[in-house]
Structure formats: C-alpha cells, structure tokens
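Q: The next part holds the structures, each set out as structure tokens.
Bear in mind that the values in this text are calculations on the coordinates, not laboratory data. A quick note: this is a predicted structure, and the numbers were derived from the prediction, not measured. Cβ atoms are built from the backbone, for glycine too; each structure is taken alone.
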Structure P
Amino acid sequence: MKNYKVRYELDETGWWVASIDAVPGCHTQGRTIEQARERIREALAALTSDKHAASAKLEDEVQLPKPVRKLVVDLQTKRMLVVEVTADAENAIRDAALALAKSMSLRDVGTVLGVSRQRAHQLVGDKTRKATTPRRRATRSADS
C-alpha cells in the first residue's frame, strides 16, 4: 500500500484546498477536511495508474496559523499526559485493591477506594478469591 502526504490549507473563502505534492496536478477542495479528503482520493485515482489509490494511506498535514498550531500541539501533549496519568492511576488502584482484598471484603475494598463493590471485584479479579467460598451444587432429589 502506498502512502501519500496530503496538505490541507484553508483558503480565503473558507474552503479546504487539498493537494498531494508527490503527484503533479493532484489537488481539489471541499467544504470540510473530510470532504476534501474524499475528493483527493478521487483525484489521486484519476491521475495515477495505481489501482489501489482508493485504499492508499493518506497522511494528513493540516496547515494552521502558527498561534493556533501551537495551541493544538499543546492540547495533544496534554492528552498524552492524561493517558499516561490515567494508566498510572489504574495500576495504582489495582495494586491497592489487591493489597486490601487480602484482609477485607470486596465491599470494604470498594468503600476504602471510593468505588463500587462491583468495580472492586473487577480490579481484584479472580486472584484473591477465597478457596473457602463454597460453590453450590445442583442436587437431584429422589422425586426427579
């Protein structure tokens, strides 16, 4: 599968102009980036002999004014930090739940951690299930 870098620029009328520099004459426009992306695929298919142009990987390069680009980059950085912190928090709550479940009920684990009993059970999983918990067996009566 071939990769193409597509540059999107907003023109003075509010339309997005899409172009692929690697393919001479391959450009189009659309009211939205999504529409311009669909149309650039069509233009790519018309201008190349590539039978797989419809499934080619398009790498979007949206041109933004410098102050806005800085805000977007800052947002992306913060989103990555949120993902990392969320993963750390999930590991911490799981470790805490496992440690607490050794000495107290899942209901109490949930209360201490500020989560429901069901969430405490999910966090602990089957790792601390007590072997002394009896399982009910279906018994057949003499009448059946």
Structure Q
Amino acid sequence: MSFVVDASIAVQWYLADEQTSDADALLERVRVEGAHVPALFRWEMQNALLLAERASRIESDDLEQALESLRDLPIQIDSPGDRFFSGNEVQLARIYSLSAYDAAYLSLAASLRVPLATIDGDLAYAARDLGISVLP
C-alpha cells in the first residue's frame, strides 16, 4: 500500500542532525512501495534543503545529491488540477488550524484514502481525526 509523505519527515532523510530510525525505515518503504506528494512538495524540499545549506547544516554538494536522490525515488507528484482553487485545503486548514500547505498533504491522503507520513503533530492529529492512518 502506498502513502502520502510530507516534507517534515522527508527532509530528515538528508540532514544528518535530523536523521532517525523511523525516517530511515520510511525511506526504505518509499523505495519499495512508492509514495504520493502534492505538487508543492518539490518546492518545500528544495527550500528546506536550501535553508539547511545557508545554516551550514548541509554542504552544497550534499544538497545536490539529496535532490538527485529525490528525483530517483518512486514518488508520484499529484497535480493540483485545472482549477485554481478547490477550497478543500482552505476548509481543512480552517478546521484544524493548519497552513494551507499542510492541508494539501491532508487533502491528498484523504482523497487517495492512504496513510499520511508526517512528524508534524498538528497534521498528525488532523489526519487521525479524519480516520487517516499516520506513519511512521
């Protein structure tokens, strides 16, 4: 079974000071099962890694290797659709006091009816409240 993975846990795969056994195990699951992400994932990951580079938490070569590694993973990037606003993310963000970005992950997991991998406590709470399993 596939799942949705959010940037909060995916960034742990590439930052030595954030790596955990749960994150490593999830990366192995992604390699085997694949995962889904909303389109904004690519920019969130690029930004998180860029901020880490600016804070001297990762070298520029490591950042490039991380991006290459992400490109090689079987991650399905979900298209946001043809309409500019669906409203679903805004409604979820309001109900659970999330950012619209986090609500995009929640909305995708709900629409695909798959678990959500996150270490974000508020996002995990919202997922569980909606009956969505939370990984790891």
Structure R
Amino acid sequence: MSMQSRTMDEPIIDMNTTPLIDVMLVLLIMFIITIPVQTHAVKLDLPVPCLDCPVPDPLKNEITISRSGQIGWNGQPITREGLKYDLQLTQGIRPMPELHLRPDAEARYEVVDEVLGIIRREQVRKVDFVGNEAYANW
C-alpha cells in the first residue's frame, strides 16, 4: 500500500465504520437477550414400586415359566412389569444374587424368549439355566 499525502482541504474518502460497529454490537446484544434459556433435562424412567411383587432374595432367585406361560418369581406368580421391577432391585444388591431360569419343558418358546429379553434389557449378568435335563427327554 502506498500512502499518498493529502492536504487539509481534501475530503476523507474512507468509510467511517464506527457507526456500523455500534449497530452490529447492539444487534448482537439484542440477539443474545432474545435467545431462550436452554434447560438441560435428562429424562429418567424410574422403576414404579410394585406393591404385590415378591421381595428378591439376596443370594439367589428363581424365575419359572409354566406350560400355560405364567411367569413365577421364587414360586409366586408375577407380571412382566413386576419381573422388570424385581430384576432392577436385584441389580442394586451387592454382591449381586444369582438368577436361575427354570422354564417348563412344554412352555412356549415365545414366552421364554420374552423373559430372556427382559433379563437382557435389565442387564442381569448372573443368569443360570436350571433344569435343562428335562429337555433331553422331551
């Protein structure tokens, strides 16, 4: 860039950017003020207490599936929602209790598969299959 000398009588041909900057700053502040406040919320699906569900045993629990598709927890009938609740309770017990799955040899595979899916979704790590010898004679 070359600087040319100018006299005092010549007008300034450079654009005055000060008002432009002032307007931009005012617009920026107005934009910041009008942005809605972000609320960071984490949705949690907390287990609903099951009042009629059997209490988990701290050592071992047994899930049974009958021929008719009835699910049992330690010998007592339980619903699928109750099963989820009890499995969540067992995951909080330390040391984690064992879970024995004992389906009847003539139980429908769909029900057994659904129970296995519930067990997997609740991230139960100690699962034993009990009574597999019944399938050998079936």
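Q: A value of 31 was computed for relative contact order in percent (Cα under 8 Å, 6 or more apart); which of P, Q, R is the source structure? Each step should come with its number before you reach the end.
A: Numbers: P: 16; Q: 31; R: 21.
Structure Q accounts for this read-out.
Q: Going by distance in nm of label points 7 Å out along Cα→Cβ at positions 24 and 72, which of structures P, Q, R comes out largest?
A: R
Q: Right, another one. Quick check: 0.98 is what I get for Rg/Rh (Cα atoms, Kirkwood Rh), for residues 8-63 alone, calculated from one of P, Q, R. Which structure matches? All intermediate terms of the calculation are to be shown ahead of the outcome.
A: Details: P: 0.96; Q: 0.98; R: 1.71.
Source structure for this number: Q.
Q: Please state which of the structures P, Q, R yields -0.59, -0.88 when log10 I(q)/I(0) by the Debye sum over Cα atoms at q = 0.14, 0.24 Å⁻¹, for residues 56-103 alone is computed from it.
A: Values: P: -0.59, -0.88; Q: -0.63, -0.83; R: -0.31, -0.84.
Of the structures listed, the value fits P.
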